[in-house]
Structure P
């Protein structure tokens, strides 16, 4: 029996407090299917308490009125405390959502630290005030904190996404209510401890694990000034609808169906080595995963064989085993979803090149084999819909007339979040990047730089995170008219 992690209180306004209700959330290991944790389920009344605390802290100026350097000092202490416990945090997230531990250390923990660091860098250099020559005279443009922020984070990369929202919100002077996913609330209690250690003032941060109903109440609360949400397209549309009743500002980071374009001149060893870990990253549960691999028809057979071999060699197993490359999916519903899409792909006429079922060595847990489909057309559901599991598609394109067909297929999607191109000619790759309508793109690599803007076109979302563009999402713009010079 796995040791049970239990928390009996909620973190409201910087203090542990008894919940109003008696509901609980059970956290289940996707590897063993055993309950590994239990936390209180926040109620609407708990949301009201957290919003009051945040509203009071913001309106009083206890945080927003501090100097930028004072806020940076506190946030730096939080980041340093996070660094000291990053391996513990990575392990806990792996236990909750099945993320391979090696990937958790890199992305769940060290990646989150990079987000905190990058936000501090942006904060130091951001133009909070600037004078301009207006049409009728000089003007002063100020950027001021937006107010009370509801930050709703998903289960797949909980601390990475929490940092993407908390870091700019806190540095700009906002107060925040963080809403973790019910699948992964345990790591948020470590974050609460770190906030206390860092000396974050009372009222500035609350953390409320809850289900969709209470989340909807939070984003629709009249005391919220801004909602920052990461999750599915369907949930994002609902967030936008509910928040619009109060004209609450909204940032949405939603899904993806990103295309990795392999040009005929690409070095296949480099392309396969670069695409495979970023197609099946986090067990396929990543919005930026390269889930459509566009292959020139002239080299299709050779490329398909290489990818099938590479996918078949991925190590599947216990997420806490350092050798594991693909772990279990977060929940039984996600396992079933992937298996359903595998059946849909076969019914549509696509060919399973490797995988396609439960790994024989994993009779327990929510596992699905790394699965690669070949002979996929872009009209198939498996090529158009976000599966959020370890199911990847190879799509051939006609390369005789140049790369235009690959660009057309890459753009023929409801999504526009990420993508990559692989070619011997970097400048040609950059030209392809300019043509693909997606928020982030890579040439002969795959990366996500926290000093640049991250977000999507089309159904992949609204607004940006990271860099000065994402930082500015937590600021209001004020124009102050000044008297003419000499008056």
Structure Q
């Protein structure tokens, strides 16, 4: 097998692993296509036979996130013991069960259960898939390869909107069930275990074979990379979690990661995408709400295609700041639009602004916090930190999403856009002052950079 054929194994594994990401994200935009059907009085459209209430709307959106809050813990613990390949295969099961129930059920409480189960797979997948991709990708292309995850997030969002628009409720859910099933078949057949996990279990020969399948047939190159992996794994290998809290640099990195995720959540993406069609219903332009939602989903998918290239070309920090600034501008304009009399000449403003918002979101804010979590911590602590960060992310997300309708009734649609716009500005300022640049560095180089006290692009201490 030649060098190019070997390298394609890396790309193929990244693509297959990210099908699992699409399996999770179709649940995120599921509500945008499902709500119009579930609010319908037409019993041939609504499987529940009567319209849902606003409180049931809130639960259907937020209970997915409740599951996502809890999901990282059991799956993260199992991943440390059994490896990422096995745990990723296991993560497909909640998605399959969820869509099967949603396709067959006629009871709102079964819907709640199905959404909760899907949340388990969603929450764990949000950090385990980027972590797996980061461990099998070459250091020089790691940002771009993890950026591919964002493409599959957006692919899941887009296909969910399209399928939901043109199918009935049962077929909609059975179609979405195909995503995790395809992933299982392909990953069982072609999936490669992370060399970092294998080395952590002292399976050096298996790790060597894994790297040779992923990277190169050149024994010298593989041996050099294995030594880098071994050095990285030795860092803090005997440490306990509270040792990391005591470590000044690692403690700062935890705070950076957590606050970035709070800014990402409060930027409004999930609350807004859960309610795309409802937002467009309050506008006056001629396109139907479901068509507008599909257009926005298409913009989300197309703009995501540029992220992998931009990440390795410009680095994490500039893209993060640009991303938050673009989101801020588009949300403030949307807030102004909903604050004034909505003139017919401005009727297309929400569509253009939401498209700009989603494109800006895709430039960096959507994926960079997850890349940093996979890069900033020694292997000993990585899954534990990721579990804490992911739980915080989904907890804040739950609060924001569950209170969307309450906020709408209290401060109006314009107030919602202003609220999220301010958080985007906070994210940009925080990124400028505190986020380190890790472009092009392998894991051992990043840890050495911190150990030597070289914190690039860091202006102030936390």
Structure R
């Protein structure tokens, strides 16, 4: 049985007071693997105080020193890479190939992108005729991270925070505690001074709110649901701290009639179902030009029926279980809602797939004839559920694509590059993928509207953790 406690001021510590513990449940079979210590406002204050004490010294280290420490963290991560993939697979049910090739790989990927971005970043530069512009670490940073891509979200925040000279209090999801605990061990092994990195677990209303309200915190970087993001912003507002948010999505995937249909629809279905649909940028609304709509629906239904549902330990392609019971129940509720709203079920449906009596497995599901005012087309389901909608022409496609409260990502498929570029400039989303070309670690990641504010990854991630100071005169 594993027990996850806190890492504060360079040491593993127990909570200040005995409280509730959260079970670590294996989503593949619902067995309990251990417990997570859930903190209190007092624990949050101790972690912030440790980070504040460490800030003065760490912020004055040289860039060369911080680059060397971050490079060492990358080395340690690579040495424990398989251990990280195992932690992710166990805690949130990612199939082994996904956990190893994609989920864990985000760690060294983001570290290297941060090192590359800092190589020519203007941390000091002349400005005007007699001024000097300095980019300095903002201070104590609270990083609140989710369970669905745990290392992607942790390292895309942690690497730039550490490299710029900030100190950190991290509150990962209690549903993905193992990967976060391993990150703390890696930071310790890499040789970071006590207090520079601190880790504690706890729920949002108690620990999250205490961290956001603390006047000694200078920045909160939050990834999670839009509803939780609103709460983070409100609690943080009284102390006028910087808040950076990456929130929900309901990303459109536009397929024009001239796109190679078999290849395009197959890619669309697999991309939607990747990570069992638990990705904020998943293309969950498939918008297909009416001339090829019926053919596209038939292909999507066939591809979805061929998707393997697998135990996380299996090798090869496939989707694993959802990460937790709560998410399983949410996805079942949305599938029922789609049926009640009159959408046409062409693949999947309610219940577990055949052969899975336990675990949070769901059937990869496709709805056709979806209207954009249906709940399944407007709300983030966060499961392997694809909604297919027809459009008439380019203007109609753009209108449907933008008719959402979210704006994280969008996808365009067409053989006409002029159409692709023209439509891309009309879509209200932070990342546009044309004909399957995806993100790189140097790309900015973030969204419009209720998908959040600010950008992460690479050079753009550095900017969140910097304040600018202008010194005029000699």
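Observations
- Identity of the structure behind 55, 50, 36 (criterion: Cα extents along the principal axes in Å, for residues 126-269 alone, calculated), options P, Q, R: R
- Structure (P, Q, R) behind the derived value 28, 9, 6 of semi-axes √(5λ) of the Cα gyration tensor in Å, for residues 206-245 alone: Q
- Structure with the greatest value (metric distance in nm of label points 7 Å out along Cα→Cβ at positions 102 and 222, set P, Q, R): P
- Computed 21.9, 69 for Rg and Dmax of the Cα atoms in Å - originating structure among P, Q, R: Q
- Here semi-axes √(5λ) of the Cα gyration tensor in Å, for residues 46-293 alone was derived from just one of the structures P, Q, R, and that gives 39, 21, 18; the source is Q.
- When distance in nm of label points 7 Å out along Cα→Cβ at positions 110 and 182 is calculated for each of P, Q, R, the greatest value falls to P.
Read-outs throughout are calculated quantities, based only on the coordinates presented, and are distinct from any laboratory measurement. Note that the structure is a prediction, hence the values are computed from the model and not measured. Cβ atoms are built from the backbone, for glycine too; each structure is taken alone.
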